[in-house]
1. Distance in nm of label points 7 Å out along Cα→Cβ at positions 13 and 165 computed as 4.1: which structure among 1, 2?
2. Looking just at Cα Rg over 2.2 N^0.38 Å, for residues 325-380 alone, which of the labels 1, 2 belongs to the structure with the highest value?
3. When mean count of other Cβ atoms within 10 Å over residues 189-196 is calculated, the result is 19.5; to which of the structures 1, 2 does this value belong?
4. Which one of 1, 2 has mean count of other Cβ atoms within 10 Å over residues 101-108, as calculated from the coordinates, equal to 17.4?
5. Computing percent of Cα pairs over 17 Å apart, for residues 37-92 alone gives 29 for which of 1, 2?
6. Work out relative contact order in percent (Cα under 8 Å, 6 or more apart) for each of structures 1, 2, then name the structure with the largest result.
7. Among the shown structures 1, 2, from which was the value 26, 59, 15 of P(r) over Cα pairs in 20 Å bins from 0, in percent calculated?
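What follows is calculated from the coordinates using simple rules that are stated; it is not laboratory data. In this text, all values refer to a predicted model and were calculated from it rather than measured experimentally. Cβ atoms are built from the backbone, for glycine too; each structure is taken alone.
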Structure 1
Amino acid sequence: MIKFRSEKIFESILEKIKNRNLRLTVIGGGYVGLPTAALFSNVGFFTVVCDVQPKIIEALQNGCTHINEPGLKPLIYRNVKANRLNGKLNNSNFQEADVILIAVQTPINEEKKPDLTFLYRVLNSIRTSLRLGTLVIVNSTIPPGTTLQEIKPLLEASSGLKADVDFYLAYVPERIAPGKALNEFTTGTRLVGGVGPNSTRVAAELFRTICKTVIETDATTAEISKLAENTYRDINIAFANELAMICEGIGVDAKEIINLANTHPRVNIHNFGPGVGGPCIPKDPYFLLQSFELPRLDLIKRARKINDYMSLHLLSLILKSLKDIGKKLENTQIVVLGVGYKKDADDSRFSPAEPIIRELVRLGIHTRVYDPFCLETFGAEGTNSLEEALTDADCLVSLTDHTEFLNMDLQKIKRLMADKPVVVDGRRIIDPTAAKKLGFRYYGLGLSISKE
């Protein structure tokens, strides 16, 4: 009898997915939740976004969004007007939902330990609302084993239902980047890991309605895979950053070294820079270490330290440049180009620009920032245009490689800036030879500093 009931529940939700007539609730209206909700509503599912921030829900109900993501605003507007997408403020009643998708923040605390407060707050609000056939999907990044060892027992004990029989539970990690979210969501590979075969199948069928490629696995494997991806990137970037500092000391160009090394068919060194930002890479290695830490082996920790150190390294480069031209800090005007952590995106979470800008301000240096996407200033003076930012500036510091900065008119910049202008190129977006020819004092990350 139980088996028969289980089969009926399983067939019912698969039929709902096929016919696009299930109700989907996305908890979390951030950079993951909103694109997810918009895409599911766009293929016909009635979707509700729940968030505790009134501005997010108010914007959504008006067919708009607080996120500057290409293609997202028209997608939201179209589906809100079609009554397929809606928003609710801090909804705690999820009994009408066929699918509950959790996309809340899971940061790290001061001790670099995972903080799952928001996740468990959501789980505690939905555990008594579960009914037969509900599919619960966790998108939020979590330590390995969390879905199977913690979330599953919690939901089962509170609801009296059995996972993979009476309801379904799966971990489906996000794989999107700001600025490319919609395209990466639909065309990239999606990992779907259930706590059992039925959960995996149901969640996979749901995501196949919007994702081109779906790979089915188990929950713990999906959790580790997500963390392994970003930890690998962190280690790769750390190698590039250490290589850049070595090249500075030897007197060669790290940018050229990496380009040459990457001509090897089995080599892919990432770019070096002023640090690593964003909501994933700076924290995911700690999530991986949380589950199982090898004694005396600390490659992952060392990579994190190297990447965190790069903001200090670039800051020392800035201060050296000012000393070389005899500028007193209190009489210096510095312009920072780029506050967001990523090219052509408005996201400033964990941006390496933050510690650099805050320290410049603390030192009493008049610091201005310009970012065509991001309004955050980290305590510096904000400007509305490149021209406004650069007027009478002594030093230009590049921290983000936005498209607007890639083809800047150096002659115009030279006319705008003060005498003896300095460039500290943390993203290597300015041609050193062209800059020096025009009279700039040029300092580039990963490049030998000239003695002129």
Structure 2
Amino acid sequence: MTFPEAIDYLYSRLPMFQNQGGRAYKPGLSGIVAFCDHLGNPQEQIKSVHVGGTNGKGSTSHMLASVLQAAGYRVGLYTSPHLKSFTERIRMNGQEVDQGFVCGFITRNKNYIEENRPSFFEVTVAMAFEYFAMQKVDIAVLEVGMGGRLDSTNIITPEVSVITNIGWDHMQYLGNTLPLIAGEKAGIFKLGVPVVISELPIPEVMEVFKSTAKRTNSELILAASQYTLAERVSTPFGQTISLVENRDSSLHIHELDLAGDYQLDNLKGVLSTLNVLDQRGYAIDRQAVRLGLSSVVRSTGLKGRWQILRKNPLVICDTAHNLNGLERTIKQFLSHPAHRYHFVLGFVADKDVRSILSLFPSDAMYYFCQPSVQRALAVHDLSSMAKESGLIGEQSENVNVALSCAVARASPLDAIYVGGSTFVVADLKQI
């Protein structure tokens, strides 16, 4: 089986949430438990960090992996979805999984897959577990796909669990209140395993975390209470963030190659998580932290997070794709001085697009498109919804055509934002 044949098999034969949404969603852990048992339970052979939450999971996972790599560890990294290639989902010390391993895994397990019909996500998680076990990683950083309690990654017992934040996303699966969503996310709490909360949650959500931590005898670590921002300065390569560690009033200056304002909360969560790992015997000195945080993109291949595609006019893309995430990125984008703002937007149909559109200014220029996935919101439907919100713009068949139109109409002093969906960013030829 060739790699294209293996990928075609995965995409065409298995239900894939990325494309099909709810039709591919298989709640429950019985499928992944059975598959991993078939494989000899490779997840039991690796140590791990488990990262959940609504926004910031990917950035947090990549930052942790980069620092651990800089500290000299063999580090596995599992994230989803991918932007360009399936192999982005599974990395070892920043290197994407070998295509030959993917082919071999599908070939070896084809009969099991056809008899038991696991989901696409269950197959990829099981594949990651086996790869990390075979590679004898020292530690793996595993990003939750959706929710937590019933997510396929949730059959591990990690060294530490992380929840970045709680916001509105996937309500049809996780619940229609923030405490209900928090309950699903808190499903990754494990007996006696410390839990880091990156952002300070609202009281109702905090109560969910406290009660779950009490039930699982888990130490609850609030990263936002451990560090205080002293200064943040934008740089040509990202940003420099100075934090005071509250326990001893020490100042820590961190140069990040990631530019989004939202990385401040992620950074606090990462540093708190590294402190837990240090207490559990991992040797992570300040030099490793400095080097790892300044080279996240180079070390791990992270893409699409507040990524500058060009200047004059400034073009920024970001994978924020829900109300909470887009609220922060749009605010940051509009804080950047520009003669005029342009937005290249596309969405998937199962998001609350009308609420999201209310975040955008009516005096900007708009270029609507649709991502190349089955879940895509048709561009003419998006244009109609936007018009109801007072946003008027052009329609294009895909993001690359839309971006070309925006660049052609923009002056060198303008600014262009590209996003709305992870899959719109994934379709960019420049990524």
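1. 2
2. Details: 1: 1.15; 2: 1.20.
Ranking 1, 2 on Cα Rg over 2.2 N^0.38 Å, for residues 325-380 alone, first place is 2.
3. The structure behind it is 2.
4. 2
5. 1
6. Details: 1: 11; 2: 16.
Across 1, 2, relative contact order in percent (Cα under 8 Å, 6 or more apart) peaks for 2.
7. Clearly, the read-out refers to 2.
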